[in-house]
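Where a number appears in this text, it was derived from the coordinates with a stated rule and is not lab data. Note that the structure is a prediction, hence the values are computed from the model and not measured. Cβ atoms are built from the backbone, for glycine too; each structure is taken alone.
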Structure I
Amino acid sequence: MDALNRQRTIQFFFVFAAAMLLLKAFQLQVYKNWKEGNTITGAVYRKTVYPARGLIYDRKDKLLVVNNPAYDLMVTVDQMDKGMVEGTSWKKIKRFCDLTNTPFEEYKKALNQDFKSGRYSRSVPYVFKSKISAKEFARFQEALIEFPGFEIVLRSAREYPRPVAAHLLGYIREVNGDEVEKNKDKYIAGDYIGASGLEKQYEEQLRGQKGYAMILKDKLGRPVGKHQDGKQDIPMVPGLDLHTTIDLDLQEYAEDLLRNKRAGLVAIEPRTGGILAMVSTPNYDPNDLAVTNDKRGDVYNALLKDPNQPLFNRAIMAQYPPGSIHKTVLALSGMQMGVWNVNRGVSCSRGYFVGGAKLGCHGHPYCSNVSMGIQHSCNAYFVTVFRTLIDRYNEKTPRRGLNELNDYLARFGYGNKLGVDYPGEKSGNYPTVEHFDQWYKNDGHWKSIWIRSLGIGQGEMLGTNLQFANLCCIIANKGFYYRPHFVDHFGENGKQTDMKYLERIKVRVDEKHFYPVIEGMEQVTIAGTARRAFIPDIAICGKTGTAENSGKDHSIFFCFAPKNNPKIAMAVYVENAGFGGSVAAPVASLLIEKYLKGEIRSAERKFMEKSIREKDFLIYEKKVAGLAAR
């Protein structure tokens with residue numbers, strides 16, 4: 001009986017095992033075959049799903065940058081027909097080339113990559129042909145199933161609704177080999193990357209994260225469905241939308257006024273540090289450098305050769321002498337140090353004279369205090385301020401005094417990067433004791449009179465338009481500023497990019513010292529060197545500057561408005577345009593009226609607007625034919 005039971009148990013075990021095997025075979029060969037569409041001899045392929053790049057908005061939610069669909073034809077060489085790789089399937093190759101409008105030489109070149117370099121792989125898709133239009137794609141998409149190893153990938157290409165803000169926004173391009181090598185987890189050959197401007201600065205946030213779809217292919221390499229109903233798919237994450245502080249209307253108007261000029265402009269909201277406009281002219285239509293423009297390379301080369309340097313960002317990278325706008329910093333520093341009395345007067349007979357040396361000045365009334373010195377931009381007044389500051393210790397060489405003054409210059413932003421969220425910021429310069437020790441080493445010492453040009457913002461003093469605009473914010477705020485920035489928030493949740501842009505930075509100058517400087521700046525536009533900037537119902541506080549140059553002088557103006565509760569501060573620098581009150585000041589005044597009032601209201605000011613538009617300071621004798629500077 002025991003033997004009979006054991007025999008039955010063994011028989012039952014084998015029957016059960018056989019049944020399980022049959023069931024599994026049925027599942028694999030019948031059920032799954034039915035469900036997956038005869039894919040037993042196929043494979044699972046991981047398809048990259050590219051995210052939409054984040055959009056860029058201005059402060060009023062007007063679009064600065066949008067996405068347009070662009071198609072890339074990708075190839076995985078290991079999945080291609082062997083004959084198409086080796087070049088023996090002539091008819092099939094010809095049909096493919098005709099369908100995709102690909103010359104045979106380009107076909108061979110696209111497949112003959114350096115697979116040992118690490119940039120390309122035979123088993124990983126790479127771009128065979130990029131930037132295919134929707135019309136071209138429609139022509140061959142249905143026939144693509146005939147060619148295993150090829151697939152279409154949808155990408156986001158940039159387009160600009162208005163042809164402005166080229167330097168500010170920047171452009172995207174294809175990644176290079178080094179970028180792929182250093183970021184293998186982020187990029188493959190053919191991917192796009194921010195190359196300049198905000199596109200580069202916020203590449204990480206705008207790019208988003210790729211997703212992956214697991215696709216089943218049959219034995220002929222044709223897609224037949226999702227693997228495991230998409231359970232193993234990795235969803236893509238769209239790029240974050242960037243909401244900037246830029247005012248698109250102000251940006252567009254500023255570019256219009258500065259067309260046909262070599263100029264830089266930065267406008268900032270003093271109470272936040274948010275940049276309202278950043279302009280560098282001449283510039284170009286950002287659509288000209290879009291990845292979908294077939295003539296992009298020709299445009300870029302033409303821009304490179306243009307003697308007006310339209311690719312150079314004069315707003316944030318050019319380093320200029322500040323000229324007479326520097327006098328405000330000298331006045332504030334002298335009063336804070338306690339070595340200059342606000343009511344001290346200085347005589348001027350059309351220049352500063354000492355020991356037979358002269359530094360010229362224009363004719364104006366006697367300046368009895370700091371406000372009048374600023375109102376009339378008196379060179380004699382501020383060279384006296386400068387020498388008083390650095391000679392305060394009555395030493396043979398004013399090294400100690402210059403060190404103390406330079407400490408104040410650093411507080412006001414000279415010689416330092418402000419930390420703006422934009423690539424390529426320059427630091428400017430102020431000359432140090434060590435510089436003059438080296439320069440005058442053969443003399444054994446140096447004197448304040450020898451470096452008197454620093455008292456009027458000339459000599460070795462250099463700054464950027466961004467620094468000058470920020471300096472004006474400091475005066476408008478009476479002693480503090482916020483780091484200039486372009487980002488307001490990302491996405492819909494209002495997330496601030498960095499808390500450092502909310503930090504109030506104090507320059508450690510008492511508030512009381514700013515009032516006489518501000519009073520003088522208001523008088524500049526009422527009865528001083530910038531009368532053309534005057535607007536009856538808007539109190540503008542400004543300061544002209546004229547930077548000496550080997551050719552025609554540069555025109556400079558910085559200002560803020562209104563005087564009480566300032567809403568905008570800016571610096572305008574126009575190369576070779578002459579006196580600061582002639583061009584830079586009217587530009588700033590028109591922008592302020594447009595920003596605060598919405599329009600240019602009087603006939604007289606509309607005539608001034610027309611006059612400014614028509615001024616032209618470009619270089620033409622070597623200008624590249626066929627490239628219109630904007």
Structure II
Amino acid sequence: MSKFLSKINSPQDLKKLKISHLRALAQEIRDLITEVVSKNGGHLAPNLGVVELSLALHYVFDSPKDKIIWDVGHQCYTHKILTGRRELFPTLRTYQGLAGFPKRAESIHDILDTGHSSTSISAGLGIATALRLKKKEGKVIAVIGDGAITAGLAFEGLNNAGFQRENLIVILNDNEMSISPNVGALSSFISKRLTGNLARFLKKELEKFVPKFPGGENLLHLLKKGEDILKSALTPGALFTVLNFEYIGPVDGHDLETLIEILGNIKKMEGPIVFHVLTKKGKGYPFAEKDPETFHGVGPFEVKSGKIIKSLNEPPSYTEIFGKTLLRLAEMEPHLVAITAAMRLGTGLKAFSEKYPERFFDVGICEQHAVTFAAGLALEGLIPVCAIYSTFLQRAFDQIIHDVALNNLKVIFAIDRGGLVGEDGATHHGTLDLSYLRLIPNLIVMAPKDENELQHMLYSALKYPNPVAIRYPRGPGQGVSLDWEFKEIPLGISEILKEGKEIALLAIGHLVYPCLRAAYELEKKGISVAVINSRFVKPLDEKTILEVAKKIPCLITVEENTLIGGFGSAVAEFLLERGFKGKFKRIALPDKFIEHGELGILRKKYGLDSEGIKQEILKCLE
């Protein structure tokens with residue numbers, strides 16, 4: 001058992017250690033994180049980068065009285081280990097085990113359920129304001145990365161926090177900025193001095209007495225200007241100073257002694273503060289340091305070699321097929337451009353970005369901007385393909401409506417991770433998209449049954465006159481062969497894959513295949529089940545639905561989306577208007593946030609595998 005880590009069951013245990021012992025503890029934590037993530041998958045590089053920062057925060061502050069909010073939350077592993085979850089850590093991201101993100105139900109030390117970026121400053125400001133109004137003690141610390149702070153929400157929070165002057169500490173975890181060792185040393189020296197007791201005392205006294213003398217206000221203004229000029233000359237903190245924050249840093253985020261000393265000083269300060277720390281993604285694990293993009297969110301891997309473990313003979317993923325298809329379409333269509341929001345690798349656009357750098361745009365963690373930027377491109381005749389995960393596209397809901405659909409612009413939304421995503425859990429499941437997209441006028445919404453149909457849908461989207469959303473799942477495809485020649489799918493036309501007489505399954509997306517398996521299994525028992533690959537959520541293939549409804553007494557819709565407002569709701573609304581008198585059932589996800597767990601386990605639990613579909617058919621027949 002480890003020398004120090006085995007003794008840590010709470011932040012109070014951490015405080016019993018000498019500062020000189022923390023470096024050894026940091027290495028023990030890195031070893032544990034690397035070992036567990038190598039087996040379970042997870043966010044490796046971000047977590048290895050904040051080990052010392054996490055230790056320093058819990059060493060200085062008193063959680064949960066002091067509220068530490070982890071922006072995005074994909075860097076909270078050390079925090080979890082230090083706050084009583086060390087023994088449970090091997091269950092990370094497994095079904096009914098520890099979540100990979102902060103989760104209030106797990107611990108009083110997890111302040112906000114997070115998984116999307118740039119929320120920490122606004123939430124932290126709200127908490128700080130509430131503590132003041134309730135006359136409660138406690139510091140509020142928002143830990144945000146250099147990527148997350150680029151989003152509009154983060155700037156809205158900074159602007160309001162600077163105006164309100166609440167006691168809010170923003171830790172800017174910067175793992176992209178480089179700074180020379182000399183400047184870094186000087187910055188650390190200045191940060192220590194300016195946050196020290198004597199400096200803070202002198203500053204307060206000057207602010208009290210200087211204005212009492214003739215011309216004192218002007219003199220005080222000049223003194224403050226001098227401090228700001230000094231900081232601006234030696235640090236990148238001018239922006240935060242303008243926003244009315246006290247800026248401190250940048251400081252080496254792996255220097256525990258300096259972090260603890262400065263955080264100890266900051267704890268005694270009042271007002272909004274930005275503490276800028278420089279960290280290295282993947283710190284301590286050479287493969288993650290060298291390739292932090294791959295090891296940002298990674299599946300199981302071999303610790304010694306850094307080799308990613310892949311299932312043998314696993315078909316290419318939908319993401320891979322999307323990336324390859326877009327390359328082919330770009331050759332055919334010179335006006336096609338690709339946009340992503342800080343997910344070049346995750347959305348399969350790396351090869352596109354390398355072959356067509358002038359036609360590729362990574363706008364950062366700014367989904368709202370990405371969509372309106374795409375609208376601007378479309379206004380000038382380009383064809384933007386916006387590749388964004390389903391759960392992140394939620395952030396741009398108004399922009400899809402107001403800037404794209406209202407103007408009926410030719411923007412193609414490639415929506416990856418539609419449906420359940422597995423181990424990342426509630427914040428990342430794309431289970432709401434069919435519902436929130438279906439209600440938007442002018443928008444065509446479709447989902448392919450397999451990877452071959454995905455490429456044809458992408459090609460067809462170039463031909464359709466309206467904006468198009470194509471939704472596809474995470475993970476491997478069905479393993480079908482791919483047509484080399486693209487085929488245009490007629491707008492709003494479904495596909496009858498199997499005829500039947502007693503039950504008709506109207507399926508959307510990848511659940512078409514479990515429906516087919518269920519139908520063929522029941523056929524062996526003499527039960528006749530039709531299967532329709534619906535393809536389109538909007539526009540519905542009304543003609544085929546009516547024809548099926550006239551011939552077959554029981555219709556069942558199947559989708560990996562929430563029950564409320566999705567594909568099944570669309571079919572139900574249509575049938576109700578047409579006076580349908582037969583049996584009708586919807587198979588979908590319940591009206592709840594779905595927990596994390598392996599995809600097979602979740603689909604089985606919620607009846608979205610072939611066995612679950614088969615059982616629902618039998619119930620319908622009863």
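Computing FRET efficiency 1/(1 + (r/R0)^6) of positions 279 and 391 (r between Cβ atoms, R0 = 30 Å, to 0.05) gives 0.15 for which of I, II? The correct label is I. For Cα Rg over 2.2 N^0.38 Å, the highest value in the series I, II is held by structure I. One of I, II was used to calculate mean projected area of the Cα convex hull in nm², for residues 415-518 alone, giving 8.1; which? That value comes from structure II.
Quick check on the output: -12000 is helix-only ellipticity at 222 nm (-39500 (n - 2.57) for each DSSP H run of 4 or more, over all residues; to 500), derived from one of I, II. Which one produced it? Structure of origin is II.
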